[in-house]
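Nothing in this text is a laboratory measurement; each read-out follows from the coordinates by a stated rule. If you're wondering where the values come from, they're calculated on a predicted model, not measured in any experiment.
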Structure I
Amino acid sequence: MTELLVDSLSSALSVVLVVAAPVLLIGLAVSILMSILQAMTQVQEQTLSLVPRLLAMMIATLMLMGWMLSEILQFAQGMFSGTT
């Protein structure tokens with residue numbers, strides 16, 4: 001019983017990491033680019049970093065939503081059928 005629970009939680013966490021990683025990496029990349037741009041121009045405004053990062057992450061989420069949903073559904077079907 002405990003082994004099954006640990007395996008299920010491990011699978012769930014790996015799916016969460018795989019699904020969330022692209023959006024988080026895009027946010028990280030935009031943040032780094034905006035930080036470099038702010039350092040070059042010496043403009044230290046917080047909204048100049050926040051707004052592009054949010055927009056990039058929202059666009060990435062919308063574009064990857066189909067893939068994310070298929071990954072989550074595949075995991076859920078595996079959990080309900082007992083194959084995962």
Structure II
Amino acid sequence: MMSDAAPSPEPLLRAADLLAAGAWQEAHQIVQKEQSTLAAWLHGIVHILEGDLDNARGWYRRAERPFPDRAAVDSEIAAARAALKERA
């Protein structure tokens with residue numbers, strides 16, 4: 001089980017902004033350094049955008065979230081951003 005504790009939400013908020021802009025490679029560099037369930041969720045979104053759905057499913061399991069369909073990626077990014085802002 002991953003931790004919900006994160007020292008600061010800023011890197012993950014930056015990752016969410018990058019994901020919203022379609023810059024999944026840059027977002028990946030941020031989220032792979034984090035250990036929280038929110039980071040795992042964003043990591044799953046990275047792999048959805050990349051097209052690696054098997055890897056994305058694994059990250060969604062770690063984030064303890066249901067795996068969405070590819071068409072829901074924008075709403076997933078918005079929901080992750082909202083969750084991060086709640087923790088800010």
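Suppose helix-only ellipticity at 222 nm (-39500 (n - 2.57) for each DSSP H run of 4 or more, over all residues; to 500) works out to -33500; of I, II, which structure was it derived from?
The read-out comes from structure I.
Comparing relative contact order in percent (Cα under 8 Å, 6 or more apart) across structures I, II, the highest figure is found for I. Computed over structures I, II, volume of the Cα convex hull per residue in Å³ reaches its largest value in I.
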